[in-house]
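FYI, it's all coordinate maths here, none of it is from the lab. For clarity, every value in this text was computed on a predicted model and none was experimentally measured. Cβ atoms are built from the backbone, for glycine too; each structure is taken alone.
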Structure I
């Protein structure tokens with residue numbers, strides 16, 4: 001699978017119409033790189049989504065772009081949390097699942113979360129900060 005896994009903070013920025021995120025999305029489309037979302041991101045976004053943005057959210061998180069959590073992703077996320085704890089880092093479960101999804105599907109990760117900086121050096125996942 002070629003493309004990017006979009007973290008929750010970037011999905012929120014897209015829905016808010018933030019220029020840097022929209023420019024990234026336009027460039028990804030021009031480059032024919034698909035943007036995917038974990039269902040964890042979908043859940044996180046919808047938990048704080050105002051009703052007037054709900055339709056926009058439904059369009060953004062269509063079924064072709066959302067990746068479900070499966071056992072491989074869950075196990076990898078658990079391993080990641082344990083490994084990061086051993087390195088003195090606290091990795092939240094939603095972040096671990098999102099990272100594990102990027103690993104499982106071989107996707108670049110797009111985020112603003114500095115807690116995810118280790119993915120580039122330790123997991124060899126392309127990490128893009130917007």
Structure II
């Protein structure tokens with residue numbers, strides 16, 4: 001659809017105001033396109049790569065994985081908003097409001113990582 005999710009709920013707040021999008025549908029197979037994706041990402045923590053998926057970045061594998069899950073949920077909410085005809089609805093009225101909601105305090109990443117990896121054999125032997 002050529003769209004990326006907007007920040008419409010708590011998980012979406014991590015991508016305020018919306019996830020930047022690399023619009024070239026080709027696979028990222030050379031330095032020029034990789035640079036283009038990186039520039040599109042800029043200071044954001046995720047970028048949608050047209051018809052290819054998304055990339056999330058963080059200071060740990062766990063946070064990057066959690067952000068990928070948040071992004072998937074933000075896309076689900078975006079589709080629901082579009083289907084309801086409320087594509088112009090605004091949840092966060094300012095960057096500050098979204099940043100206050102997009103917190104990592106309270107073990108957000110750790111608890112979501114535990115949820116996502118529960119029962120995985122690879123995590124049974126982690127220290």
Structure III
């Protein structure tokens with residue numbers, strides 16, 4: 001028995017969204033939670049290496065980018081206002097610190113949010129994820 005045969009395919013009706021979202025956030029397969037979801041930084045594998053779940057049906061498109069912008073903006077904009085009013089740093093210091101913070105937080109969140117979007121699509125059986133049932 002191969003490793004991929006040890007995992008059972010979950011029917012669309014039995015797929016729970018919260019565990020799938022957590023697995024997606026960890027960049028793991030939404031079905032088994034063991035195999036890596038990504039080949040590289042943002043490229044989703046066609047199949048999970050552990051359970052052979054077909055992940056090629058995802059349609060994440062611009063959703064993860066919009067979510068990243070929304071979260072980073074809502075976290076850093078109030079922080080920027082607070083830092084400016086409390087500490088009055090120079091413009092150059094603020095520009096450097098918040099530029100680095102924005103880029104770092106965006107690079108951290110983008111693949112995780114893409115994993116969450118793919119996991120939601122998988123759990124709801126969207127875009128062909130449910131056709132094997």
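Using relative contact order in percent (Cα under 8 Å, 6 or more apart) for the comparison, can you identify which of I, II, III gives the largest number?
The structure with the largest value is III.
Starting from the value 3.6: which structure in I, II, III was distance in nm of label points 7 Å out along Cα→Cβ at positions 69 and 85 calculated from? The partial results should precede the final answer.
Values: I: 1.6; II: 3.6; III: 2.7.
It must be structure II, since only it matches.
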